[in-house]
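Structures given as structure tokens follow.
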Structure 1
Amino acid sequence: MTVVAAMPGKAERDVSAGKRRFLYIQPGTASFAGIERVVDTVCTELAEQYGSEFEVDVLYTSIHKNYPTEPRKYNAIRELAKHRLKLMAVYRDIISRNRYDVVVVPQVEPTVTCWLSCLGLGQKLIMHIHGNPDVERRNFKSGIMFFVMKHVVLRRLSSIFGTSPRQLDSFNALYPSAVPRVWVPNPVRRFDDGPERASESGAGAARPVTYVNVGRFSDQKGQDILIDAFAKLHKERPDTRLKLVGHGVNEPALRAQIDRLGLADVATIEHHPTNPQAALAASDIYVSTSRWEGWSLVICEALRFGLPVIATDCDFGPSDILTDRRLGTLVPASAEEALVEAMKYYYDNLASEKEFSEYRKEAVDVYSAERVVHVHAEALKRAAG
């Protein structure tokens with residue numbers, strides 16, 4: 001049974017004359033995290049700021065952990081699909097019964113599935129890339145879907161949305177086409193005001209200097225790289241601590257690595273499933289050691305707290321954000337010594353780096369949801385025609 005938040009039990013609704021209708025599809029995942037939160041935030045802002053022009057639906061086909069309990073501002077449609085054929089049936093049913101101007105689908109494989117589901121409907125689709133297609137296409141199953149995207153679906157899309165300019169350039173180098181490519185920045189949420197971390201330099205500080213990383217515990221996010229680097233740092237700067245915040249399949253391996261390196265008393269794993277504020281507010285330096293990214297919301301969230309950021313310079317994402325030395329430092333990917341040296345620098349210069357705290361907060365404000373929503377709205381209008 002399909003349930004729409006605004007009108008329970010009814011997926012097809014009368015819409016005010018003249019309104020444009022948009023459907024966003026959420027990934028069929030188990031956690032309400034990166035992409036899911038981006039879609040939710042964008043659609044909330046569209047509903048609030050463009051409610052007189054747009055009717056916004058969001059399709060959920062799985063049960064997400066940590067799904068917000070508050071009613072959504074957009075029309076949330078829930079239709080669970082446990083396998084691909086059911087998913088295709090759901091897509092076709094919802095889309096055929098609602099005349100959408102555009103449907104926005106995250107990532108390549110769901111876009112191909114949605115396009116095949118809509119054959120004969122003449123539905124305009126936008127593919128919204130959130131990750132790194134060059135990495136994501138490498139396994140056999142994904143390779144088939146990317147092949148279909150390249151040779152069949154791509155040229156029939158209305159637009160391609162991306163999370164960073166370099167990501168879109170990379171995609172076009174892999175899959176050239178005349179389809180419009182649009183950078184629609186990810187929105188960065190605001191946090192409640194809280195107590196600020198005391199500002200003391202690393203050397204001689206009365207309390208340890210804390211490095212923090214927030215993200216899914218996975219090979220992509222590279223927490224194993226960070227633990228190894230921190231082990232070397234801690235030998236030379238013993239009044240340091242490491243805080244890893246997140247969840248994921250790699251947690252047992254990360255805990256074992258911490259124990260093996262003798263870091264159990266100085267490196268901790270924490271779970272803040274919906275809001276990393278407590279961890280970020282209690283830390284001094286943010287470190288991202290991702291092997292690949294599409295963007296990096298959590299780097300932006302760290303900048304919200306005025307933290308300096310150290311990030312591995314993967315293909316794109318961190319380099320699109322850390323465009324000014326006052327924001328942070330990029331280190332070559334897979335260069336452990338450079339990472340350790342950067343961590344030492346911020347330890348030794350924490351007091352002087354604190355001077356750029358307000359600059360960081362102001363710089364990231366350009367990505368606030370209430371600002372980037374206008375970019376999303378204009379991109380949707382152009383794609384709808």
Structure 2
Amino acid sequence: MAARRSVAGIAAMVAGVAGVAVAAPSAYAADAVVSKGRAATASAGTAARAVDGQPATTWTSTGRAAQWLRVDLGAATAVSRIRLSWAAAYAGTYRLEASADGSTWTSLYATKTGNGKTDDLTALQGTARFVRLTATPRTTKGLALGELEIFGHKPESAPTPLPVPVPKGADLTADVAMRLVSSAENSSLDWRSQYQYIEDIGDGRGYTGGIIGFCSGTGDMLEVVEAYTTAVPGNALAKYLPALRSVNGTAAHTGLGTAFEAAWRTAATDPAFQEAQNEERDRVYFNPALAQAKADGLRALGQFAYFDAYVMHGPGNDAASFGGIRKAALAKAKSPAQGGDEAAYLTAFLDARVAAMRTEEAHSDTSRVDTAQRVFLTNGNLDLRLPLSWKVYGDPYTIAA
């Protein structure tokens with residue numbers, strides 16, 4: 001994601017060592033490895049090597065194309081932790097998903113900031129029979145994963161988790177969230193007109209395009225085009241997939257250029273391409289942000305505060321990413337799920353967000369927080385009831401009731 005106004009910029013989505021997973025209400029320290037020796041399949045290579053309990057034997061692939069690895073746990077399992085032991089050819093961008101039937105998938109974890117070390121992902125929350133890893137290689141050397149270890153327990157054997165307060169009011173809707181974000185990103189509430197948007201804004205992330213500012217240098221633009229091509233083979237953007245894989249992780253335009261920009265705008269009129277953008281937004285940003293917010297006991301305003309932070313800062317754990325901002329807030333105030341006051345916690349979160357923004361000159365204008373989210377908080381509008389009125393960069397906006 002890249003902000004489109006120079007005063008807004010974007011924090012380093014490629015910073016930090018891991019993304020943010022939904023925190024479980026309680027930890028299950030006794031959970032054991034449930035993936036060893038289980039049936040596994042993959043898009044390439046020998047999948048069984050990733051679950052044989054021997055890190056020295058690796059699941060490998062070649063080339064720059066995204067690859068997937070799927071493990072069948074044999075029965076519904078409450079997954080609380082996943083540990084990935086990467087070899088030299090690791091993925092900087094990858095996601096983990098859970099499924100009950102091997103067809104419909106929900107997100108467990110996603111990151112664009114993998115660093116090749118052992119990724120020990122704790123406090124995950126999800127019930128699944130199948131777990132899928134989808135990873136994008138950094139180079140043409142492909143991927144090498146020594147072991148994928150999934151920890152869990154049978155759902156019926158789990159201790160009774162601590163109660164989490166149920167937020168009052170309706171959850172945040174994608175439309176309201178997108179209009180609020182679009183006021184900062186596009187100086188407009190018409191977020192649907194942005195499917196066709198594409199340009200290089202000079203932030204070191206290559207092209208920025210679409211409704212959330214998918215970037216050619218951070219992998220999500222590639223994922224959008226891959227999903228679109230799966231739905232509509234031979235579309236106007238399909239021929240640019242090799243170039244998108246080649247420039248992933250860089251600011252380069254090699255193999256793209258004005259012809260690619262024209263093809264993007266052409267594709268933007270296709271409902272299938274619009275849906276590919278919507279699905280990437282929901283999978284990487286909207287759904288994880290809302291899941292974490294609801295796990296923290298937050299209502300619609302808090303859900304939006306989390307989503308906006310995901311969009312600008314990315315899902316990493318460093319101080320300038322969403323995970324670091326949330327950690328700083330929790331150090332100052334308890335979340336509602338921990339028995340804390342919702343307004344006090346949101347104040348701490350917004351304070352931490354502003355502090356993170358000010359670490360980069362591109363984010364020196366913090367009005368998307370100060371004259372928008374803080375206004376709603378000061379007015380006690382924790383449910384984001386309409387109408388909403390706010391300002392960003394001095395420009396006024398209203399969403400009518």
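Structure summary
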| item | result |
| --- | --- |
| Which of 1, 2 yields 15 [relative contact order in percent (Cα under 8 Å, 6 or more apart), calculated] | 1 |
| Origin of the derived value 32, 28, 18 (semi-axes √(5λ) of the Cα gyration tensor in Å; candidates 1, 2) | 2 |
| Origin of the derived value 33, 25, 15 (semi-axes √(5λ) of the Cα gyration tensor in Å, for residues 100-259 alone; candidates 1, 2) | 2 |
| Among 1, 2, structure where Cα extents along the principal axes in Å, for residues 180-283 alone as derived comes to 51, 33, 25 | 1 |
| Comparison of 1, 2 by FRET efficiency 1/(1 + (r/R0)^6) of positions 36 and 356 (r between Cβ atoms, R0 = 41 Å, to 0.05) - largest value held by | 1 |
| Which entry (1, 2) yields the derived value 1.6 for distance in nm of label points 7 Å out along Cα→Cβ at positions 188 and 372 | 2 |
| Which entry (1, 2) yields the derived value -11000 for helix-only ellipticity at 222 nm (-39500 (n - 2.57) for each DSSP H run of 4 or more, over all residues; to 500) | 1 |
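FYI, it's all coordinate maths here, none of it is from the lab. Since the structure is predicted, the reported quantities are computational estimates derived from the model, not experimental observations. Cβ atoms are built from the backbone, for glycine too; each structure is taken alone.
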